[in-house]
Structure I
Amino acid sequence: MSSAPLPSTARKNIEAIAQMEQQLHGRRSRAEKASDRIARFFGSLGFVAAHVVVFAAWIASNVHVVPGVPAFDPYPFPFLGFLVGIEFIFLTTFVLINQNLQSKRQEQWGHLTLQICLLTEQEVTKTMQMLHLICRHLKLEGAAADHEAIDLAQATQVTELVAEIEKAREASEEPGDPPPA
């Protein structure tokens, strides 16, 4: 199955998105970049493998499997537990920093998406209005009198739309239900 080449507009869009991603990526602070790399390492098989090796060596050293090495943290390995606890604190901190960065990036993309959707809605509304005028000019009465088309040619009032959505959400909630997230 051969696929058709991408249209040039699609290529331009891909390039624009890649450029925006690079700009967002480049704006990160040094600390954010470092925490991103650390969080990526924490989520890798290399991290798991390093832990398997270190834990195996630690346990082997402390249960007298390795000859000539005195037990420095005998069973139940309290010092190992202490180190793992500290590591967990740092691990969760780096993961939270990374999640905050991802959330910020999602918020930026969401804002861009909203702006584009609003612009698209305005363009479509204007196109509908122009088509309506053309139909009237050409005396295409059936098309010019289409109530749904006339309704769609009206500008969408975003604040009223949000208010209606909120009313519908509140009406669909049963008393005592927690509000949707």
Structure II
Amino acid sequence: MAVVDGILGGVFDPPHLGHVALARVGVRELGLDRLLVLVVADPGHKRATVPAEIRLELTRLAFADFPESAVELDRHPRTVDSLEERRLDDAVFMVGADELADFESWKEPGRVLELARLGVAMRPGTTRDELEAVRRRLSAPDRVVAFEMEPVAISSSDVRARVARCEPIDDLVPHRVAEEISRLGLYATSE
């Protein structure tokens, strides 16, 4: 029987409970055997506020309770390049429904779908009709699979803003991540 790999990629600046929830639900709903969490070293679409090695360590701490996971630094700013290098047999790249709306603007979206299926977490703000409209325009719509997820209203920018205001973040990030952010004095100045 083939092993099904899940991939969750991001800047993780910092990783938060929304990322962890997406991974947990995706692993369960998509029947994933393993989870590869990729920390994008140099994202092409946004600026990271702390170095990649620190974000990698924070992400390792965030996913420490996932026995089936591996956390790696990804030197490719584009998904297709990362998938080309890894060549996994049966992979599902997890994204939020809001990200699927922009999927056609990704580098080589058709090739991404050849290399991995997309596991789309349905969340408020994106309807099934919108998902279906995007799927119909894709070269391989059958490679896009949706799963339901309770909304987790957290963003990395919210975490950074709270830290800059000296407010607690224990309800936004895993405990070990909060401790490391405090220990290292990360995000203490506003962006």
Handout entry: relative contact order in percent (Cα under 8 Å, 6 or more apart) derived as 25 - corresponding label from I, II
Key = II
Exercise for the section: Identify the structure, out of I, II, from whose coordinates Kirkwood radius over Cα pairs in Å was calculated to give 17.1. Expected result: II
Fill in the blank from the handout: With mean count of other Cβ atoms within 10 Å over residues 47-54 computed for every candidate in I, II, 14.9 is reproduced by structure II
Fill in the blank from the handout: Working back from 1.00 (FRET efficiency 1/(1 + (r/R0)^6) of positions 7 and 63 (r between Cβ atoms, R0 = 25 Å, to 0.05), computed), options I, II, answer is structure II
Exercise for the section: Work out which structure the value -25500 belongs to, where helix-only ellipticity at 222 nm (-39500 (n - 2.57) for each DSSP H run of 4 or more, over all residues; to 500) was derived from one of I, II. Expected result: I
Problem - Highest-scoring label, criterion being mean count of other Cβ atoms within 10 Å over residues 87-94, among I, II - result: II
Fill in the blank from the handout: Across I, II, distance in nm of label points 7 Å out along Cα→Cβ at positions 135 and 167 reaches its greatest value in structure II
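Read the figures in this text as sums done on the coordinates, not as results from a lab. On a predicted model such as this, the values are computed, not experimentally measured, just so you know. Cβ atoms are built from the backbone, for glycine too; each structure is taken alone.
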